[in-house]
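Enquirer: Pasting the structures here.
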Structure I
Amino acid sequence: MASRAAALASGFAVMFIAYAIRYDYGALLPSMVVDLSLTELKLGGAIFTSYFIAYMVFSPIMGGLTDRFTAKPIVVMGCALMGLGSLMLSFSKSLLEACMWYGLAGVGAAGTWTPVSAATQRWFSRERRGLALGFMIVGICTGFGVTSLVTPYILDAYSWRTCWLILGVISLLVALIVLLAFQENPNIYLSGKGHVKKLYLDVDAWLVGVSYMLVGFAILVPFTYLPMYSIKEVGAGSWISIWLISLIAVGGVAGALTLPALSDRVSDRRRVIVLSNGLVVVSSLIALLKTVEAVMASAVIFGLAYGAIWPLYGSCASEYFGEENAGKVVGFWTLFLGIGSIASPIASGALADATGTIASPLALASMVAALSLLPLTAIKRVKALKST
């Protein structure tokens, strides 16, 4: 019991810093663009793209290594690389350096969610797996919720470089915590042989992956555009950007602790995934009402979905393909998520430019989230990949 609690606490800390580093970038970008003399805002987007490309490419690798060598060394390495990347990013003097070091942080991030989710699933039975992963998501929501409140004060008092320095130091400390405290279930045997070829040819794995890609595309739109939309097109004050992220975080905590737990009690988790993805559809449509109250309600509903989606999809890995393959499966699905996450800002930004309104990307997010439900309905069988 103590080992399982230590694993949960360590995983919470990992998720906290991993997603603080990921989502604090948006708040720091305006200052970075000026200080690094980037002539166009889209060049700042190139830095974030370097992170996601590294994250997408290395997640399957980290997943395979997790199933071969266990999660602990992978998570320690991941947090250390995130810390080093963030520390060095604080000293960057050019676009190339910033892309390189934030890309390194992306490599490290690939060693966080995939191995932590796999290790967490191995500690819990089917009846508690969703709730346990939901607790990890509380760490994510707490991470970006806290940084959204603290970062403006650090920026005012110091600079964006100080923010990255602090995040880097915290990540290195979390690596030490994982090294000392993180425990894995000794009753799960990992052969390390895996069945990568079978996985890549499995229709069910591809269907879930496509759904994951589509909802990942949709999820990133409100994160990117909802604060800007509320200021420019709804007429809210500049304070709204901080409040919206905080509301998303609060909704995320509620969603992470309720919907995944509900999925533990139903025979087919896809039913609850349909509910969570449907909330993304609803939240985007509510925002189109163009009132401050509607935008704030949209943020809370979106948060509910955000907090639930990741543990719901993650818990399907062990359920469909076996605990010993959870790392490879989550890593494989993260490839799809990366494609959606990279395509989302490009497509939604182009649509906003073409239509002259930020409402159009929000409408697009609603449609894509609805489309994410279709692949799930096509899954006709649930099977596990057996070791041979």
Structure II
Amino acid sequence: MSSALSKPVHWVANTEQLTAMIAALSGTTLLALDTEFMRTDTFYAQLALLQLSDGEQIWLLDVPALEQLQPLRELLNQPQVTTLVHACGEDLEVLESALQVVPAALFDTQLAAAYLDRGYSLGYAKLVEQLCGVTLDKQATRSDWLQRPLSAQQRHYAACDVDFLHTMHTALAAELETAGRIEWFQEEMQDLLDSARERNNPADYYLKLTAAWEFSNAQLFALDRLCSWREQLARTLDLPRGRLFKDPQLIEAVRRDASTIEQLRSCADPHPSSLRKYGEQLLAVLQQARLDAQSTATPLMAPPRPLSRAEGALFKQLRAVVQQRAEQFKVAKELLVNKRELEQLVRQHSDGIAAEQLQWPLRLQRGWRRQQLAAPLLEVYTSAQPTPQQ
């Protein structure tokens, strides 16, 4: 079946049209949502189009043209509304940054499919084909969504992205109930919403820079300061972090203890304009960090070190447990425990941490993962031979 739209589509580009849409959606408890945005040379994604549907009608909101967004924020923030999305990660980020909105409740059809072992990271078009028997045209995926007017093809593509969410929600929710996975799925949705509310906090970005795992405490202190300075500057100027200074450039500046522009110039080839405009600021932050590090004895957490070959054996044993449980539960294995979480357990084993003092990864500290995975993982952990780090 082709992707002919099954619902009327309304274009919303002024206050009158927005007011009419808000009135039509009054009392809605299930709202399908998708976003189209551009992010090529900005820190924040530029929300170009917001698609909404109540299952009966579709609205395409020309967000840049709307002068008053508060009624839209109030609609999306209503506590009784469950927001239907597919692959919500970027949508949640854009909603928070552009509209200061985090939905009260969420149903992600991509994750629902994963909890039903239909596939992990299954694309929207593929899931629509599975559940609705419709083949979608995805040619407009990478088009310019900020251009106006949008082409007929772009509008059709955008409308299709919410046209089938209600139908898929009905089917997937029923399957989750039948499979006994609805509580697991709801826990996942709440975790995603909690993460979305905390995403704006840039603290501890330096921990993502694994190349700095061997840094001394003073070096980590300086790297943390540089990352925080760059983060604030990127947000203020609305520029990508890498447009200012890339991660390897900050790492090299700390590693080489740079104190001159010439030394910075040799740190992983920084962009000349960034060096000219912000190089002195970077050096000042680095110099102040050196001074402050001398008066603090607080140890900083280091980025995770790579596993040794010997540690890899324990990692494989733990991963085998995850694979076995995924097959038993009939869910995508990626939902259970990720690589980073397993590595965290392996490193603690190498450090001689006893089972009763084990610091479980956050997702394994509670909920269904704790109930279903902690015991078999702990059995492997306690029975494994000591593993040297190197």
Structure III
Amino acid sequence: MVAVVVEHLSSVDDVAGSAWDGVADPRELFQSRAWLRALERSGDAPVTYLIARQRGDPRILAALPLHEVPPSRGDYLYWPELHFQDLLARSRGGRLGLLAGSCAGFGAGLILDRTLPAPARTAVLRALRQAADAVAAERGLPYTCFLFLGPSAWRDLAPVTGAGDAVRLAGVALTELELPGEDFGDYLATLPRNTRTSVRRETGTFARECESLIVPLSEALATVAPMIVNVRAKHGMAYGEATVTRRLAAYAAALGDESAMALLCRVRGRTVGAAVLCRWHDRLHVTDFGRLDDQAPDPFVYFNAVIYEPVRHAYAAGLSSVVTGAGAELGKARRGAAIHPLLHLAWTADAGQPIDTAPADQRAHHWRTLRGAHPGYFHPTWDELL
């Protein structure tokens, strides 16, 4: 059995670069030192990093950033209370707990040494759980929450999750489009005939009526942020421009101008929509979409901004896939993306207390119904969850 010790560090820079890079997944943007440094500089730093090691060994076995996400910060999508409203009766002052792992993106895995055998991984995660429970308790919070977990993370966390914890499928799912062949024509060729017809119409109308331009995100913050605020407000999330701008600036700081980009869609010289593109290793992430809220002409701006133009850019850059984000899952799947499950998990400090499973059952029924109607759209990882 691994003898695990857990340290509390205040900055990712307190960890040697080689040690962090040796355990973080190189394909995960939100596990990278660059991203965490950018968060720290933006004022959204984790309250602590839990670092698990074997006693006497400097190598990192696992790491778990813990974030404080109060409503005053305005980042409602990553507010645990939004996703576990049924647990609020047990909250203290309306707060449920700290946010563990990532406070951005969807489908993130754990920062965990993959060479460890399963029993050792479980021992390491159990030690991290105990440390996270202690940090939450110090702040008077009854839970430690993970949001938008991918299936691989859930497989690792399941052995240290038990009675009194809450786990449920998220109300949105991650979509990702693996790029076939070498160019946009190869992508089109993989789609069903009726979908190809629709895509040609949507891209043709967009090309006639709209101009697209990719610029460094750092140069477009003032243009893009208000548009993202408009879209989120329509979905019931009252984000402020300062909150969105701070997050976009973190992308720009972490990735630089070559990899953090804004795709601007212009009609007669006026920007009517925009998408945020973040390149990391061999994937292009479409992290956000925004548009004007003034009934401006819409030459199929949404699907061109979040799918077709990013796909063209990814082919030109030699990338392998476009992560098209969460939401509008069926529309994206119809255009070639696969739907991947996301989960929320709340660890409780009171392991003997039962919870109401109705919210989890309702989410499972929702996704089971959609999958039954469109089985080809859903990634096989749903098999283990439904």
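Each reported figure results from applying straightforward, stated rules to the coordinates on display, with no laboratory input. In this text, all values refer to a predicted model and were calculated from it rather than measured experimentally. Cβ atoms are built from the backbone, for glycine too; each structure is taken alone.
Enquirer: Relative contact order in percent (Cα under 8 Å, 6 or more apart) was computed and gave 15; which structure, I, II, III, did it come from? Don't skip to the end; give the middle numbers.
Expert: On the way: I: 25; II: 15; III: 20.
Derived from II, not from the others.
Enquirer: For distance in nm of label points 7 Å out along Cα→Cβ at positions 133 and 253, which of the structures I, II, III scores highest?
Expert: II
Enquirer: Name the one structure among I, II, III that helix-only ellipticity at 222 nm (-39500 (n - 2.57) for each DSSP H run of 4 or more, over all residues; to 500) of -15500 was derived from. List each step's numbers first, then the result.
Expert: Working: I: -28500; II: -15500; III: -10000.
Answer by label: II.
Enquirer: As an exercise: log10 I(q)/I(0) by the Debye sum over Cα atoms at q = 0.06, 0.10 Å⁻¹, calculated from one structure in I, II, III, equals -0.32, -0.85. Which structure is it? Please report the intermediate quantities before stating the final value.
Expert: On the way: I: -0.21, -0.59; II: -0.32, -0.85; III: -0.24, -0.67.
Among I, II, III, the structure yielding -0.32, -0.85 for log10 I(q)/I(0) by the Debye sum over Cα atoms at q = 0.06, 0.10 Å⁻¹ is II.
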